[in-house]
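A.B. asks: Given below, in the form of structure tokens, are the structures.
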Structure P
Amino acid sequence: MLDLIVAQLVNGITLGGMYALIALGYTLVYGILLMINFAHSELFMCGAFVGLGVMTLLTSPAIIEKFPALSFLAPAQQFFTSGKLGMVCMLLIVFLVAAIVVGIMGVVTERLAYRPLRHAPRLAPLISAVGVSIFLQNAVLLWVSSSQVPFPNPFGTAMAFQLGGTPVSVLKVVIVVTAITLMVALDQFISRTRMGKAMRATSQDRDAAGLMGIDINLSIMLAFFIGPALGAVAGVFSGMYYGSVVFYMGFLPGMKAFTAAVIGGIGNLRGAMLGGFVLGIVESLASGFISTGYKDVIAFAILILVLIFRPGGLLGESVVEKV
């Protein structure tokens, strides 16, 4: 029984780390614009596909056979597949490219779909977000693949250590450590840097921040870059963890991450982190001790209970009410 509890806790912390990374995107945008970016889940999905594409270019000889013009990649592929150093460098490139590409997609989405509606009624940007979500999902469906695509796990079945009688894989350790590192880095960036303070000022009062010389558009664009970039990292990890990616993979994790953001306190960065880990652990324990068929029901039941008994979330909303 103890080994089962430990195993489910490890799985829950791993899952929670991915939920927390996605939830940060929701809470960053809500904190500044008071809107829910429902296209964020599809940006998470795009991050997984971009990461898969980059990993394929850097490691698969078959891609060179199919496209001889890419033969210049052969020496790099040999390096990236020859040892641990090559694998680490390859993973750094995969995560960096996925984060940058999807971050730019987030900025373009804000510029084209949300900024023209910034002063419109709140329902307008919400509908626009749903439209962007449908567009991205169908774009991947039509242009990439309509079926599940295998996603390689560079770590294989390697085990990092044993926790009691429970083996913990290297991949799970990497996911948790990376997630915590990125969350701490974001928290420090928002709390201590000049740009982070500008983003906090924008979230509290956009008009007053603009009068104080803060570039409002830059602050909002940065939120739309950072959030999707973190979601892209989570997307790559999700592909490695589950072994495949598919065009609709963003919907359920996106809803879970939104739930995590609400549980922790929408607009509160630390609340999003806490909510992600809480939701991941509860879902994993429910899956292990009740039934995998009920894990989603229990996750959303927790959301309903939090909204009823603590509407501001566990750590409270970090949004200033304007009167």
Structure Q
Amino acid sequence: MAWRFEPGERLGNAFRRVALEEIAKVRAGLSDARRERAKAIHEARQGFKRLRALLRLAQPSLGRAFDEENRLWREAGRQLSGSRDRTVLMESFDKIVGACKTRLPHGEIECLRSHLFANGPASDGEDVEEHVQELLALLDDAEKRHASLDWPGDEKALAKGLKRSQARLRRNWKAARKTAAPQALHDWRKRVKDQAAQLRLFRRVAPMALRSRHGDEKKAAELLGEEHDLWMLAEHLSAETVPPEAAQTCEALLDAIDDRRSILRSEAFKLGKDFSSEKANAFAGELTAAWEKASSRSSRKRSTEPASTSQAS
């Protein structure tokens, strides 16, 4: 099961097939008792994000159905989030401590870490399993609905979705560049991840420049993700009443976080400028033309195959 459209495949069939294959993949992972549950849940959440990216690409054709289906996958991901935020905070804490140029007192670091995380909420295994069973039933219903959705059926509908996607990416990039506010950066990251997933659908037909763009988008999303996690950690540190013996260490960590976030933002803006600033019409036109050309070539090839076979015999 591959996350890609095949040249010559009817567009509506391609959207439908990819959606149903992704749902089946998530179901298989969550149903397999032999798989590590944490890994299966992580992959399921990634699958839900890909499905939302697919829906956004099809939004002009889906109309009012988009809101319901997008909400469905958003809530599905939240059901499986568990203690993810706490885990991310712990990982970010350990990473920034390791990256600090100034050696921090081990005792104070352990005191601060224990104060921040020792009494945090742990994930409840029974609750997770209950959510998984609920999602398996939800996947069955979603599969039936997605099989009958009004997916984009031609290049004109595809172009509308691509144009909307790029326009939104460009708009969020401008907002992030203007303010560098955490929410603006987070919104830009979400649009980058959406388009990275959407471009992968066309990796068999996209021009080389667009195929290489996928790598830049993936890296930019990683940089922005780390920046957001560090912002969350800084907010957590600032909101806590830190033990007096760890106060100085806490201030040093906050300074290190601020420095690291500045570097990450700079790298993300530098890497993301070209693909985020592209005009929506140009992007949509280039990719739609590539799909149309590859599909026409594939159709011509299929139409000549019987004649070639006949002559050979």
Structure R
Amino acid sequence: MDITLRQIKYFIAAAETGKIAAAANMLSISPSSITESIKELESITGVTLITRHRRGINLTFDGFRFLQHCHNINASVSNAEYALKNSYTDISGDLALGITITVAGYFLASPLARFKRTFPNIKVKLEEFPRDRIELMLMEGKLDLAVLLASNVNNEDLMLETLVSSKRRLWTSVNHSLCSKNDITLKDVSQEPYIQLMIDEAGVTHMNFWRKHGTNPQIIFRTESIEAVRSMVAVGSGVTILSDLVYRPWSLEGDRIEAHEIIDEIPSMDIGLAWSKDRKHSKSARSFMEFCLMEYTSGNPRANRVKSRKSLSGLDSE
């Protein structure tokens, strides 16, 4: 039996929602269809992809690895569809694209490579800056577009299209005491030594949701190095809460890291496009925007653009 695109689509939905029922609702199918597809995938691959718990599902180590390949396959299919449906992939020009550090390290490389293959005559100039500087450069016309943490943006002069919403979870070492707890709360986490990542305003955004629930973490170390966070969590020096986008189940030293659901409501980390609402777009910029939307909303009836303030159909181009 061969793996099908339907199975891949169903597995991605289940993995990203963390619940069979939620995935089924998102795709407008029955939960049994999702369950059966995952069983088929496990039979074909010969590995266990998910484990079940009272509140939903978790990916196994192999499931996490398989998910990365599923995303690549899904994106390649969307890329092929886009190339066939559009006859203007010979567009040439320049594109000044602003990015923040998290986007540069954990998101942009693959979609940018696929964009360059689809539009080989568009020259992309990347500029990595903090969010506030990128916002200013967009409004001044020094950047055409930006890919950044849309969940951090609150600027009425900018337009946003959310591409990916990445759930935040608790990271612990393999044998941590919280691993055996079914319903983990922020209050439980507040009793543990906490490692705080500081890049891309993480320190600020994290404290916002901690304060919302009336508690605070016991921060023992603040760092801009995500590898330092991984290493310290993996050896049991502390715990942290970070998004699935930057999750890897191992540290540089090879120690395992586990990710756990937290039952308190924690906002997702959203990555999206940003641009100035008062400036016209070149064909290069518009091509990049449409390409990203094709890649990250294709096949999903519940489009991820939850923070959109304007549809692309209303954009000006020149």
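All of the numbers you see were taken from the coordinates with simple rules; none came from a lab. None of the values given here were measured: they were computed from a predicted structure. Cβ atoms are built from the backbone, for glycine too; each structure is taken alone.
A.B. asks: Compute relative contact order in percent (Cα under 8 Å, 6 or more apart) for each of P, Q, R and report the one that scores greatest.
C.D. replies: Biggest value here belongs to P.
A.B. asks: One of P, Q, R was used to calculate distance in nm of label points 7 Å out along Cα→Cβ at positions 21 and 261, giving 4.0; which?
C.D. replies: Checking each candidate, the match is Q.
A.B. asks: Right, another one. Compute Kirkwood radius over Cα pairs in Å, for residues 93-284 alone for each of P, Q, R and report the one that scores greatest.
C.D. replies: The maximum falls on structure Q.
A.B. asks: From which structure (P, Q, R) was helix-only ellipticity at 222 nm (-39500 (n - 2.57) for each DSSP H run of 4 or more, over all residues; to 500) calculated, if the value obtained is -24000?
C.D. replies: Comparing all candidates, it corresponds to P.
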